[in-house]
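Participant: Structures incoming, each one as structure tokens.
The numbers here are math on the coordinates, done by the rules we state, and not lab data. If you're wondering where the values come from, they're calculated on a predicted model, not measured in any experiment. Cβ atoms are built from the backbone, for glycine too; each structure is taken alone.
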Structure 1
Amino acid sequence: MERDQTEELRALQDTLYFIGGKWRIPVINSLCNGNRRFREIERSILGITTRMLSKELKDMELNKLVKRTVYPETPVLIEYEPTEYCKTFGNIIGEMINWGREHRKVIILDKTS
């Protein structure tokens, strides 16, 4: 059976669009590691600005990757959590982390040779 390369390319482009931003994967990783409040997420991602994190969380909520819950307390408490759909990306992130670790070893070995 012949593969539909057009469909494969479209699916690959959709995935690359999703992970193409500098901050998307770190935000997902932070959420999946248990950070729920805005400041917790922000502190866990070195270099992200408040404005960028806010933008990413809003975009991820629109794309059904993050659930935002507002608790009517004083002060207002807002928590974010990855959706079940978002968690399906967890294995891919894990593989990316493993690949990155191995790649770093290859580069370091190459520099010492």
Structure 2
Amino acid sequence: MEEITVQELKQKIDNGDDRIFLLDVREPFEQYQSKIEYKNSQLIPIGELADRVDEIEDQKDQEVVCMCRSGSRSAEACKLLEKKGFSDVKNLKGGINEWARSIDDSLPVY
């Protein structure tokens, strides 16, 4: 499974790369306390992803970046999406906590 660093993701967002789809696989309460603001993103908790993957079928041609708190649930999401035919899937290394530490220190690390 391929990974992307928070610095690489930030650079792509800042450069206006519109091929990125950010899939947040945390629980809603987690996103409430800490979130990457990005136009092309969606929250689908990891426990619901297998049943809801059809909601993001139209993102198959995008670079799908999966994220969670630290990177383990999103790694699971990457594997599931690859099995479902998504070809360009990356795990956000270190998750939202790494983003909070390295990119946006206004976000809490939890």
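Participant: State the single structure among 1, 2 that was used to calculate helix-only ellipticity at 222 nm (-39500 (n - 2.57) for each DSSP H run of 4 or more, over all residues; to 500), giving -19500.
Facilitator: Structure of origin is 1.
Participant: Given a computed value of 1.17 for Cα Rg over 2.2 N^0.38 Å, for residues 18-57 alone, which structure among 1, 2 does it belong to?
Facilitator: Computing Cα Rg over 2.2 N^0.38 Å, for residues 18-57 alone on every structure in 1, 2 gives 1.17 only for 2.
Participant: If you rank structures 1, 2 by relative contact order in percent (Cα under 8 Å, 6 or more apart), which sits at the top with the largest value?
Facilitator: Sorting by relative contact order in percent (Cα under 8 Å, 6 or more apart) in descending order puts 2 first.
Participant: Between structures 1, 2, where is Rg/Rh (Cα atoms, Kirkwood Rh) highest?
Facilitator: Largest calculated value belongs to 1.
Participant: With mean count of other Cβ atoms within 10 Å over residues 50-57 derived from the coordinates and found to be 12.4, which of 1, 2 does the value describe?
Facilitator: Answer for the origin of the read-out: 2.
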